[in-house]
Structure I
Amino acid sequence: MTARSLWPQGGLWRHRDFLKLWSAETISQFGTQVSQLALPLVALLVLDASAFEVAALGTVEFLPFILFTLPAGVWVDRLPRRPILIVGDLGRAILLATIPIAYFTDVLTLEHLYVVGFLVGVCTVFFDVAYQSYLPSLVSREQIIEGNSKFEISRSAAQLGGPGFAGGLIEVLTAPYAVLLDAVSFLASGVFILRIRKQEDPVAPEADGSRTSMWTELKEGLRFVLGNPNLRAQAGCTATSNLFFSVAFSIYIVFAVRELGLSAGVIGIVFSIGSASSLLAAVAAMRLTKHFGIGPTTIAVTMLQGPATLLAAFAPAGNEAIPVLIASQLPIAFSIVVYNIVQVSYRQAICPPRLQGRMNSVMRFIVWGTIPIGTLAGGALGTWIGLRETIVIGGIGGGLSFLWILLSPQRHLREMPEPVEDEPRTTEAGAGLPNIADPLSPADDPV
């Protein structure tokens, strides 16, 4: 029996270009697990940063999602997306590599971490908008959920094995040198994307051959998202969840180190074991949505997150905290993965190809734009009222985010709807926008 015959048949397993994109994403996901643990530990252990300064690092990293996400969507719709992905990967590789170099030469500062975090965030903004917009042009509409499920399998596997590996690597090499592995992973990711052969469809020109203004194009994306009651609810749910869970998890590592007394290696093991359910979620997401429907599945998994976060706030100090933190992480990891697969696949499926970049940028602006607000608030609250109390506030607020979906037409949505019908554009500002103000009103709901 040959290796080729052992390779799975059907679906995207034989799609060469998708496999390259999947390989790129898998490699970078494992590398990112290292820096997600290493960067705050560099600030905490090497530079002796306070809880507020560690949380501020998270704020700086996500600040670009407020500043650059919306214009990034316009550029992603105007330009080929593969080159944007390659530049984003190479840029992040170079930026992260400066941290171990600065540490080796004894010039590493907290300001350096902030600058690198901000610029890596800028690269991530363009990469993520292009990446989510690129998948529908690479695979058929019927394969979008399968593609997103495979990406989440990689993310889940990285979350399962990555933190434990990262914690051990940090203890052996120290945190600054461990960041170098993430830089190498972005470099490898860029090489895989460079090898994708499928050519993207060219951007459709205007009827008169001219180009509309950035503001006019941006309004199309805003109208598409804000005019759709299901996308509005999805954006509100995710933004609320991200806001409050950023409050809780911006000081989570500080809480684990300084209040529970856990080492980097133990924290990595907790994250790894706690992420085991995410792999199950990536495999089960499609079956859950087929059996229960898109809306009910989204509501159910969102309701899990609040109580699970509250459990972490009551963990005792020392090694007795380990099983409590793992029990907290398991439902959180499961719910996040199922939610991401369902909501990303839904919006990719209904969006016209020429609006993919702007739709994704508007969604990212709304749902990730709350993260720096949450991390900054978490750092402040952790300093003023205490670390445990801050996690409690994050858990209660995040636990109520399901109400957005419950009170929207999406609660009845069971099957993936057809794409929204697109209409021709005109160059007059505000005119010729797609007639998509309410594409899935209750009367038109496919349920």
Structure II
Amino acid sequence: MKSSYSRNFSMAAVILLLALTTLGASFQFQVKDFLTNSTISNLQEDADVVSNLAGSYCVGGNLHSREFLLNLDVISRVTDTNIVLCDQDGYVILCSDAQSGCEHQGLQLNREYLQQIIDQGGDTVTGVIQGLYTDKRNAVFQPIQIDGQTAGIVIISSPTNTITQVLNRISNIFLTAAFFVIALAVMAVSVFARRESKPLQDMAKAATAFGHGNLDSRVKLEEDYSEEMEELALAFNNMASSLQKSETKRQEFVANVSHELKTPMTTISGYIDGILDGTIPPERQEHYLRIVSDETKRLSRLVRSMLDVSRLQQEGGIPEEKKMHFDLTESVGQVLVTFEKKINDKGLNVDVDMPDHPVCTIANRDYITQVIYNLIDNAVKFCPTGGNLGIRIREGGSKAYISVSNDGETIPADQLPLVFDRFHKVDKSRSQNRDSWGLGLYIVKTIVCSHGENISVSSKDGKTEFTFTMPLVS
């Protein structure tokens, strides 16, 4: 499996090679085409000059004057071409190489082709001119006209290897430049690919460390990260933080459950063993069996509460078919009656502030009754003897606000966000409270949130108040 570095490097290298190859081939083609067209154009101009010059020197059909041969030699040297003159029968009668010894005189070209040139007024070819040259050339054929009559044909040509030599030099320059470009590009792509793959490597290392139990592992954000890499790193860190919180809560949950179960299980086991081994006398066994029964019931309530919370979380909300219309004031009144004995035993002052008319809502009545019960139970439990217990319902907009307050110790500000957590107890000494599991407020919040509503808590100057909302219906 290739790494992201090798993939990026390979892709960039292939793209660069294709680009340079395409550029080089198209450049070669364009240059070759330009040089060929330019050469043909120059040959055409030279052929016109030689044709006119031949017409001027031709006297009585004779072109062998010394001045004309010198002019041909000069033109041939200046233009780096070879000039040949043929008569109408295709025989070579004059050549620019005549000064140094011409090998073309006496040769004859194809008469049919020459007649075609005369009829067309000239021609341009690239290739081997049969009967005259053995190498590949660019050539222009131009008839010599004297008084409207064709006196001969001018053939002016240059080897194509001249163009090939130019192309070879250009290719060498291009290849040299391409080599340096490729070398620089390889270094640049290598650095870029390594820099781009580094964040992924860091994330892989962080993920591996996180998977091996290092929950503090995070990806360090660098200034040179791209926008996408920065977003990915932030998403990974957020995910890691969320998982760390979940794992911390899970560990706390297991520890709290173990702690809460340890005491009643130890109590039950100790009393049962005492009865079985005779440590507890028969006349006291009934008393301790009642304690065992109470502890068993408490464990049953704990399991039932946890199952209720689990079911609510799995449902993700209260189904509409399980909701009904009911009066909140009636539900609060019914719950308050059940606490009459506890309230009287502690001598609490109860302040009830509810509207005279029904305050109707739509919700799961049993669950909302449990919310009210848990809040009042919590308030009565922690309200000091002779303290004040307040219950209030008010209407505002489309919501009903139900508040339960009590006197007592002020909850520290840093503890307020935690009061709804599972097994959380503001005063750790309350763990010894036989009636407290630390699940009541957690269940309250779960039920309220399952209805799509909110619950809040405030604690100030020795007064704590819980308030939750419910929708108002007519």
Structure III
Amino acid sequence: MQLVLLSGGSGKRLWPLSNNARSKQFLPLLEKEDGTMESMVQRVVRQAREAQLTENITLATNASQLDIITNQLGNSVSVVTEPERRDTFPAIALAASYLKLAKQCADDEVVVIMPCDPYTEAGYFQTISRMAKCVEDNVADLVLMGITPTYPSEKYGYVVPISAGTENGYSMVSRFTEKPTVDKARELLKENAYWNGGVFAFRLGYMMNIVRKYLQSDSFEDTRARYSEFPKISFDYEVAEKAESVAVVPFNGEWKDLGTWNTLTDELHHSVIGNAVMGAHCENTHVINELQNPIYVDGLKDMVVAACPDGILVCSKKHSEEIKKAVENLTPRPMYEERRWGTYRVLDDTKYPDGNHSLTKSITLNAGKNISYQIHHHRSEAWTFVQGKGIFVLDGVEKRVKAGDTVNIPIEHFHAIKALTELTIIEVQNGNPLVEEDIERFEWNWSE
């Protein structure tokens, strides 16, 4: 069985901690049994493996999330990156093409698609196993997970079964209803409808037949290059609602979307995370601080306070769902990112009257990792090494560097750095424009 996790999101609902490069599923805020912290995507991958669901896990994601996925999951999963944000159908079509054309999976291979960030329990993955078994037994071309509703919600789509009974562990599907009004949702619950959990199982050949309606190719690279030829439409509309043979397998265990501060803080084991102190007069309040500056709060009720280089949030929990639109234009660029080689944090971003622009970062490379051999066309850089040891390359010449050393990198000069131990650099950029896209990468063979 092939498990595909869909990882998307624009990163606004949990502002300021989440951004375009670090969406909610990558925030390391959930505590494991051993007391260490993990992100939503790390939790889901761990749960899938603990359930012995499959070792074949692929993440379908946007290219901007590749580095943070590599940083958090290493090489334990395959990653398929869409060249542009479209919708769930093209993302799943691209993932299916990867399984067929790059991994050479057979047409009868069972594929399960699921979100990468549900907050759920072991029974969820047992339900996925039952879904896969239904596909293997040819119960239906497409098998969905139906979440047993706990209230008449207008946030979810609904799956209406033909009958209420699930003697064989599944029901055939009568119809779908997308995000109804609360009154309509109440009527649907009387018809024993389920929430659409966004989990789908099918044989790979079934999906590839749909893919070929839009794009014929014998190469995954060619398919990815022609990604814009897929229609920008959801999987539910393009596939599920058009399918002639659909079954639903119910799941009635714990299942939450931790997509707002209100829902996320319900699952945090500690009311304070990071450099903060809470006074004795707070009630149902959480503080998450990623800044070095301390935070003290007192006298707050039903509040969330979150601080990081991207901004500071002070909000009542009941109004936290309104954040996304309010902060749309607050942060012009991510101020903190996880990359495949480590992390960086923006310390200062200043534009001067003469048109010059300076940007100061604290960059930490993990031991053994490197930043690629590269040049910039619009900026010079000055690096001060403040911790660790590494190998620095400038225009093809390698040299050892350590804490206390400084180097200058003029515009249009080739450079790279490799960390021999954990290595921290203070980088000062000068130029205009100062954007992450001002980079051209080349190959470099390290001497050690």
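Each reported figure results from applying straightforward, stated rules to the coordinates on display, with no laboratory input. Since this is a predicted model, take the numbers as computed values, not measurements. Cβ atoms are built from the backbone, for glycine too; each structure is taken alone.
For which of the structures I, II, III does the calculation of FRET efficiency 1/(1 + (r/R0)^6) of positions 296 and 336 (r between Cβ atoms, R0 = 25 Å, to 0.05) return 0.30? This value belongs to structure II.
For distance in nm of label points 7 Å out along Cα→Cβ at positions 152 and 384, which of the structures I, II, III scores highest?
Comparing I, II, III, the top value of distance in nm of label points 7 Å out along Cα→Cβ at positions 152 and 384 belongs to II.
To which of I, II, III does the computed value -24000 (helix-only ellipticity at 222 nm (-39500 (n - 2.57) for each DSSP H run of 4 or more, over all residues; to 500)) belong? Of the options listed, only I reproduces it. Assign the value 4, 18, 26, 25, 17, 8, 2, 0, calculated as P(r) over Cα pairs in 10 Å bins from 0, in percent, to the correct structure from I, II, III. The correct label is III.
One of I, II, III was used to compute relative contact order in percent (Cα under 8 Å, 6 or more apart), and the result was 27. Which label is that? Source structure: I. Have a look at I, II, III and say which one yields 13.6 for distance in nm of label points 7 Å out along Cα→Cβ at positions 72 and 352, as calculated. Only structure II yields this read-out.
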